[in-house]
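> In structure tokens below, several structures.
We did not get these values from a lab; they are worked out from the coordinates using the rules stated. Every value quoted in this text rests on a predicted model; they were computed, and no experiment measured them. Cβ atoms are built from the backbone, for glycine too; each structure is taken alone.
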Structure P
Amino acid sequence: MWPFSRKGPSGFSWYSTAEEVTEGIDGSGLTAIVTGASSGIGTETARVLAKRGVHVVMAVRNVTSGNNVKEEILKEIPSAKLDVMELDLTSKASVRKFASEFKSQNLPLNVLINNAGVMATPFSLSQDGIELQFATNHIGHFLLTNLLLENLKNTARESEVEGRIVNVSSEGHRFSYGEGIRFDKINDPSSYSSLGAYGQSKLANILHANELSRRFKEEGVEITANSLHPGSIITNLLRYHSFLDFLHRTAGKLVLKNAQQGAATTCYVALHSQVKGVTGKYFSDSNLYEPSAKAKDADLAKKLWDFSMDLIS
């Protein structure tokens, strides 16, 4: 038997697709924001959620690409409810503009999927002077989530339907710098490692979800916050590393997921009834999974929260 086809406790496996893990789920009446919905697993996440009746707001950097994806989805699913809105996670001004425009539409918000990301980029700074991977993968999403928290809380309260925040992390979080998060060296080019910085940003995704979960429990808010590893997927994320990119697009096809499989865990955590009430957890292959010890460090999560709040203020 193909080893990746073995099913976990959820009934799903490495091999499961986003359509399979959401089969029979009616998402009518739900509204979800998906960042990075114009390519890769973000596109497939948006498509499958729309297929299940969810009103999907596609938060994308390139609006033209986003509209092209929207048209392709509508060809397949004419009844799909899709909106395309501009969001550049490397710019705090863009994130604030997106949140303001979303709020002005008076839409409910049931699910926030923080999916967009960059991987192993050469050292550079965001528009706000923050190391690019940390800015894009964590700070942009941290600010977006912070700005939309009241929308999520109000929707959960008024609809009596549990809200969900889904942070797309990575097993790459295990390859963060030794100290986990380099609070004093975030922007230090002299000690920069493209893969270490990527791991740092993905570790931050997990810690962010965990701290959100702790705060929601403390407040008694009916919102869950979880993180996940989508799997190793054939995408353009390794375009800055030509040899690795070549390997993962050739030999890697034997062990890498396609977009349909890569979006499965995101869609599972966002919609499935098995995840109701589950919060502060890490998932892989649509099953619970153990992250690194640093990813479970509550003190590190609190320190990251305070550090991030300072960066967005």
Structure Q
Amino acid sequence: MYLHRKMRTAIVALAAFGASAAVADAATVGASLLTQQHPFYVELANAMKQEAQKDGLDLQISIANQDLNKQLADVEDFITKGVDVIIISPVDSQGVKSAVLRAKKAGIKVITVDVPANGAEVASHVGTDNFAGGQKAGELMAKELDDKGDVAVIDYPTVQSVVDRVNGFKDALKSHPNVKIVADQAGITRAEALSVAQNMLQANPNITGIFGFGDDAALAAVSAVKSANLSGKVKVIGFDGMKEARDAVDHDPEFVGVVRQYPDKMGEIAIDTAAKIIKGEDVPAKQPVVPGLYTKNGDQK
């Protein structure tokens, strides 16, 4: 059909205006992530970006670099910008409370992912069932040690998800009274975990097992065991299950297993939950993701 040039121009201009308006009207989600120095959070962030694109959301990500003050400032910036929903993986489960309450006061709903917030209600928490994962680690440890031995824990006590997994680990060992935890110390980064593992092995020469709260802690423990010439005498179990850790389980005799998390699934669920909130839909208060277990026999149910 023939259209007058002016009419064609008007239609093109209207279409362009509509496209720009759609972009301008796109709902915005602000996400404050704990770090990007760990493959878990890289995978989480990538999944969030892909899902946001599918859902037509404008996703803005800030990285806290394990610094609570930076996280609080980043969330404050999201509030000032007037984002529609805020997603947080807290650096400190207790310390993030003020940011959640500030967002709530501003009428912005908050979703926590991976790490829960303490003392402040959020719209939904998406994360691994860490207690159940800890129990899996405890049962595997007892099995690997033939139900007897001294065990050490490399911890991260300011993060609730880690508290839950360590509590799950301890709960499982209640059924194995001859497996005793003789040391429990914080070692947040891989370098810190290495130093902690070395110190624990030196102070407790009878240690036969180490549970690391995450991949970095477990990999550090493996290095400490080797450097102490204890290969074959100490079993290491980790938590997260990223590729580096799974490869280590395949090749290092000391690394007997790792509890698997699924950050890609968490990222997808978090973004889809944000989309539902923006549409005014109800969302579950808790959305647990069942963890897996990876051993030298591969993925276990």
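> If relative contact order in percent (Cα under 8 Å, 6 or more apart) comes out at 21 when worked out from the coordinates, which of P, Q was used?
P
> 26, 24, 20 is what came out when semi-axes √(5λ) of the Cα gyration tensor in Å was calculated for one structure; which of P, Q is it?
P
> Hey, another quick one. Please state which of the structures P, Q yields -12500 when helix-only ellipticity at 222 nm (-39500 (n - 2.57) for each DSSP H run of 4 or more, over all residues; to 500) is computed from it.
P
> Looking at mean count of other Cβ atoms within 10 Å over residues 50-57, point out which structure of P, Q has the largest value.
Of structures P, Q, the maximum of mean count of other Cβ atoms within 10 Å over residues 50-57 occurs in P.
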